[in-house]
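Asker: Take a look at these structures.
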Structure P
Amino acid sequence: MPRSRLGRRTPGVLTALLLTAASLAATSVLPAQAAAPPPAVAAPDLGDRVVVFDPSMPVAQIRARADAIWQQQVDAEMSSERWSMLFLPGTYGTATDPLQIKVGYYTEVAGLGASPGDTVINGKVEVYNRCLTDGPTETYCVALNNFWRSLSNLTIDVNGTGQDGCRQSANFWATSQAASLRRVDIRGGNLSLMDYCTAGPQFASGGYLADSRAGTVINGSQQQWLTRNSEVGSWSNGVWNQVFAGTIGAPSEATFPNPPYTTLDRTPLSREKPFLHVADGRWMVRVPDARRDSLGTTWAAGTTAGRDLPLSSFHVARPNDSAQVLRRALDQGRNLLLTPGVYDVDRSLTVRRDHTVVLGLGQATLTAVGGATPVVVRPDATDVVLAGITVDAGTRLSANLMHLQGHPGRSGHHRPGSTPTTTLNDVYFRVGGPHVGKADTSLRIDADDVLIDHAWVWRADHGIEGFTAGASGDTDRWNTNTGRVGLVVDGDRVRATGLFVEHYQQHNTIWNGEDGEVVLYQNELPYDPPSQADWTRPDGTLGWAGYKVGDGVRRHQLYGGGVYVFNRNDPTIVTESGFEVPDRTGVRLHHVLTVNLDAGTIQHVVNDTGDQVDSTRSGLPSYVVDYPAP
């Protein structure tokens with residue numbers, strides 16, 4: 001995740017004072033006599049980490065409950081707590097008594113209507129900078145580590161009341177990776193993707209907005225960002241790499257890189273994330289249809305096209321469910337709804353059936369145990385959707401954390417251009433962070449016709465694993481927290497919208513399949529190679545590329561990509577190129593860059609093209625507009 005232009009990565013050993021489940025449940029938010037009436041729609045039992053709000057509840061009660069969760073989660077970056085706050089259709093708050101809540105780590109906030117307009121919050125749902133005590137300067141307030149949270153499927157009417165002058169005009173969503181905004185309609189004020197009201201430097205590291213509508217969007221210090229299939233009134237600012245696809249009102253790319261905008265008029269292939277909704281007292285999961293060459297949201301002109309699955313078709317999983325229980329449910333033809341929590345997976349959850357949906361609530365997390373591959377999709381299963389889950393490496397080496405299997409020899413059982421064989425929405429991978437992690441490859445795709453819609457594939461550059469920290473950074477993480485490659489794609493016609501892959505120990509992404517297409521790629525090379533010898537290939541090439549297209553590939557396209565370097569353990573380390581691709585007219589990169597974050601060198605952007613970035617030009621990108629040149 002790109003750091004500030006100071007090149008400093010904030011350590012993740014920020015310990016939160018966590019409330020236990022029992023103590024949080026016991027927190028009194030209203031006197032007993034002020035208890036809210038029962039909700040109009042009875043909620044299914046989704047466990048004690050799913051909180052369902054009803055519009056009949058007093059604003060003060062909702063605010064107090066949400067604030068108690070935020071207080072627990074605001075600094076809980078590496079905790080095991082997970083939360084989902086769901087709002088039944090209706091209106092919450094008023095202009096004079098707005099509902100203003102904040103969102104911390106591992107927290108989902110979502111409306112339960114069929115459309116974002118069914119659930120209206122008069123007020124704010126926000127994320128602010130974290131002010132840290134161990135930054136390179138004091139005070140050091142940034143959003144660089146504001147990960148793992150989401151906001152979706154509701155309308156926010158900002159109103160402009162109830163806060164001080166600086167915060168009055170905007171809903172703040174100051175986040176970085178793994179923090180999506182989906183199906184959100186912002187009215188009555190701006191949407192700010194940075195927190196310009198807290199003390200500086202206010203850096204933010206990148207994120208994702210889809211199927212949403214807003215007036216003025218203040219991008220500010222966001223270093224890279226993808227806006228897909230949305231509608232904006234105006235867009236301000238851009239640091240290194242801002243990408244738009246199928247977005248009404250998107251700025252022009254005509255003067256790239258000043259400003260650094262990459263704009264596709266339409267999204268070649270998109271599919272929105274499944275979502276819970278309630279209608280006529282029934283709880284369902286809407287699974288949106290795939291769209292090709294699409295523009296704008298799925299909901300502005302009517303109901304989002306797709307199919308509804310009754311909750312009865314899901315196994316509603318709890319974190320204490322064994323992998324065997326989850327496997328059995330899949331084998332019996334059930335879908336999986338993973339309620340918030342951390343699941344230990346000691347044997348693969350294997351998807352064998354067409355149209356299977358695995359949906360996580362509240363950043364549900366699957367942790368590999370004993371070297372298992374937590375998720376496998378068999379080659380004969382098609383129209384599979386995996387959404388809202390994080391997959392963690394365990395302490396024993398896993399070959400893969402997720403494997404989408406393909407037919408040997410390309411049997412071609414799937415018609416090109418139809419519904420994706422597998423869709424990944426908001427699927428994240430971690431090697432390290434909360435504990436030591438080991439995985440050879442995090443995500444392996446052998447299947448054809450896969451769609452990746454927002455993924456963060458992360459070998460942790462900080463955490464609480466207990467590594468020794470020296471003056472120049474972690475001294476033993478390189479040999480203990482091991483992840484060779486983040487993503488390997490061997491399937492054909494694999495597409496990605498919003499792909500973030502960071503800190504792996506060789507090529508971060510290897511793309512061998514034909515007709516691959518990526519809209520926004522963001523990469524940071526590993527911070528922690530101990531020396532140049534550790535970051536040199538057997539053939540003598542200096543370092544591994546952040547994005548490698550296989551030598552035999554004939555057709556591939558990338559729109560908007562960045563590779564960043566911060567070699568904090570040894571600032572003299574050199575990487576030959578950020579992107580490595582075969583020189584063929586069918587392999588095309590559009591708007592790519594490298595940038596130095598104050599330590600280390602990348603000699604070229606693509607192959608031997610593009611200026612060197614090093615500490616003499618920290619924070620100043622080297623751009624290649626098109627490769628090969630037209």
Structure Q
Amino acid sequence: MITELGHFALILAFLVACIQATVPLIGAHMRWPGWMAVAEPAANAQFLLTGFSFAALTHAFVTSDFSLRLVVLNSHSLKPMLYKISGVWGNHEGSMLLWVLILSLFGASAAWFGGALPPTLKARVLAVQSAIGVAFYAFILFTSNPFLRMAVPPFDGEDLNPLLQDPGLAFHPPFLYLGYVGLSMAFSFAVAALIEGRVDAAWGRWVRPWTLAAWIFLTIGIGLGSWWAYYELGWGGFWFWDPVENASFMPWLLAVALLHSSIVVEKRESLKSWTILLAIMAFGFSLIGTFIVRSGVITSVHAFANDPERGVFILAILAVFMGGALMLYAARASAMEAKGAFSMVSRESALVVNNLLLAVAAFVVFVGTIWPLVAELAFDRKLSVGAPFFNMAFTPFMVMLGLVLPVGAMLPWKRASLSRTFKVLMPAFVLALALACLAWAIQSGRSMLGPVGLFLGSWLIFGSAIDLWSRTGRSRQIGRLMRLPRADWGKSVAHAGLGITMLGISGLMAWEAEDIRVVQIGEPFEIAGYTLILDKVENVQGPNYFSTMATVRLSKDGKPISTLHPEKRNYPVAKMPTTEAAIDGGFLRDIYVVIGDPQDDGGWAVRSYFKPLANWIWGGAILMALGGSLSLSDRRYRVAAGARKTRAAGVPAE
């Protein structure tokens with residue numbers, strides 16, 4: 001009964017979305033307040049109905065209702081409760097229901113927190129947001145219904161993919177979708193502004209907090225996915241340039257560019273056209289990511305679906321919304337005339353450089369991701385684009401971005417002196433260069449990757465600290481530092497977080513050590529000055545798996561450090577093995593151990609890694625998200641704060 005009510009609620013949400021996508025839009029065009037007022041209750045109703053539908057599906061998973069096809073395919077009665085719940089979105093149909101739930105949540109949030117928006121703009125934003133919802137409700141109901149029943153319910157389910165039965169991946173998709181779908185708000189604001197025919201400083205301030213919120217969630221989601229890949233897959237890597245990884249990374253890069261360009265619109269009323277285009281493309285790449293994950297056109301270990309029919313439906317959604325938005329963008333070019341002028345050396349110019357580097361980097365990732373498909377369709381050749389291409393083509397843009405960022409953050413608006421700004425930053429530059437030279441002197445026979453990464457990361461961190469300190473004025477008082485706006489703190493913390501992530505990536509890639517060998521029970525072996533001893537290997541049983549678990553003692557210079565337990569698990573229901581790495585984590589390094597297969601001579605294959613600065617990668621991601629949260633909490637960047645100034649401006653003419 002609850003399942004049927006959930007299905008019915010989803011159909012009702014689809015009908016409400018149809019009303020919300022049309023009535024307020026007509027009302028805004030005709031200046032009918034009553035019709036425009038439909039948008040808010042419709043957004044609330046749509047969110048409540050979709051929330052009930054999602055709760056009904058969750059209830060089916062929690063209670064192991066095997067009369068529901070989706071539960072049979074993705075759950076099992078012996079599965080731990082956390083993975084029963086995460087099984088709701090650990091599949092195509094359930095994840096799409098989560099997608100539309102988050103879409104409706106952002107629409108309802110715009111209704112809750114958009115009280116200071118001009119009525120016509122608010123009605124149009126909510127209508128565009130709901131139009132996206134109409135497309136995806138139709139996609140779910142007609143091609144991906146999560147509420148299909150089984151004619152003959154089985155005694156038990158087929159279990160969830162064992163790789164997804166992990167805490168890191170349980171929370172990874174919701175955060176990623178909050179980022180993906182959150183960018184729909186920037187798209188809705190962009191299209192609504194184009195329909196309105198007005199893009200100004202107030203619009204830049206309105207769109208920025210929504211973009212910032214989406215970027216924060218996307219950063220957390222990507223960080224969780226990277227962390228999961230590092231410890232769960234047993235390969236010891238944090239990023240593999242997989243198509244699905246790239247699908248989340250491209251919108252992240254464009255969201256960063258959009259955040260920075262919207263500042264220029266807000267402060268100087270320049271870059272309007274470019275910012276609108278970024279808002280359209282950021283969400284467009286989210287839709288491209290959805291297409292990649294769910295169409296089966298590109299092979300990936302993370303792909304959700306392999307159905308061409310669904311792929312064509314998503315491609316149609318992409319074509320309608322991107323094509324329509326770009327046509328409207330071309331038609332409204334005259335409404336986006338820049339007002340503020342600025343010199344070649346200014347913060348505006350630095351932000352333009354920042355945007356170009358991020359946009360080109362996103363394009364490079366897109367080309368590398370989509371090229372195998374293009375090569376197969378156009379040239380009938382099967383190609384694989386891997387890490388070497390991405391590392392060579394993508395890294396130079398990040399190096400240039402790292403060099404420019406501290407200087408650009410400190411340049412004044414409109415007109416600046418490069419020499420004066422660099423003079424203030426000179427201590428940071430000298431200190432970063434000294435650390436890079438020290439790393440180069442200590443290492444021998446290695447590449448420049450480590451020293452260059454150490455310089456860039458340190459340059460960003462020290463530059464952010466000097467930027468923050470310089471805002472205290474000549475008094476240089478700690479009290480004044482603490483009273484700085486949260487947005488200033490947020491910017492510096494986020495930039496420092498990027499520097500820490502760069503340090504972690506370069507350190508791990510440059511100074512990692514690996515050892516693969518056959519080890520007998522009781523035999524010691526070494527890696528990077530650490531001694532490991534394989535004590536025993538035993539069979540253990542988990543709640544829904546069998547495991548071969550090793551016990552490895554870790555020590556250094558005869559002093560014990562920890563005991564590690566790498567595993568090889570086998571899930572009998574899913575008939576799939578997994579590798580569970582054992583990691584001794586530290587501030588400066590990880591010792592990473594993986595147990596392999598037994599050998600004929602009685603030994604065991606063991607892989608061990610020394611991974612310097614590994615945790616700095618995710619620590620930097622946490623700091624970036626924290627910096628974004630600090631900025632978001634600044635009252636100047638909340639939607640209502642800047643919009644109050646425009647309340648008296650009235651409704652603009654069409």
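Since every read-out is calculated from the coordinates, none of them should be taken as a lab result. All values derive from a computational prediction rather than experimental measurement. Cβ atoms are built from the backbone, for glycine too; each structure is taken alone.
Asker: Kindly point out which one of P, Q the value 182 was derived from, the read-out being volume of the Cα convex hull per residue in Å³. List each step's numbers first, then the result.
Answerer: Numbers: P: 139; Q: 182.
Computed on structure Q.
Asker: Still on this model: One of P, Q was used to compute helix-only ellipticity at 222 nm (-39500 (n - 2.57) for each DSSP H run of 4 or more, over all residues; to 500), and the answer was -1500. Which one was it?
Answerer: Working: P: -1500; Q: -22000.
The correct label is P.
Asker: Who wins on relative contact order in percent (Cα under 8 Å, 6 or more apart) among P, Q, i.e. which is largest? Let's see the in-between values first.
Answerer: Details: P: 8; Q: 13.
Biggest value here belongs to Q.
Asker: Same structure again: As an exercise: mean count of other Cβ atoms within 10 Å over residues 379-386, calculated from one structure in P, Q, equals 20.8. Which structure is it? The partial results should precede the final answer.
Answerer: Details: P: 20.8; Q: 10.4.
Answer for the origin of the read-out: P.
Asker: Once distance in nm of label points 7 Å out along Cα→Cβ at positions 75 and 451 is calculated for every structure in P, Q, which label goes with the largest value? List each step's numbers first, then the result.
Answerer: Working: P: 4.2; Q: 5.8.
Largest value of distance in nm of label points 7 Å out along Cα→Cβ at positions 75 and 451: Q.
Asker: Can you say which of P, Q returns 20.8 when mean count of other Cβ atoms within 10 Å over residues 51-58 is computed?
Answerer: Working: P: 18.0; Q: 20.8.
Of the options listed, only Q reproduces it.
Asker: A value of 7.7 was computed for distance in nm of label points 7 Å out along Cα→Cβ at positions 331 and 531; which of P, Q is the source structure?
Answerer: Details: P: 5.1; Q: 7.7.
Clearly, the read-out refers to Q.
Asker: With distance in nm of label points 7 Å out along Cα→Cβ at positions 179 and 195 derived from the coordinates and found to be 0.8, which of P, Q does the value describe? Numbers along the way, then the final one.
Answerer: Numbers: P: 0.8; Q: 2.9.
Of the options listed, only P reproduces it.
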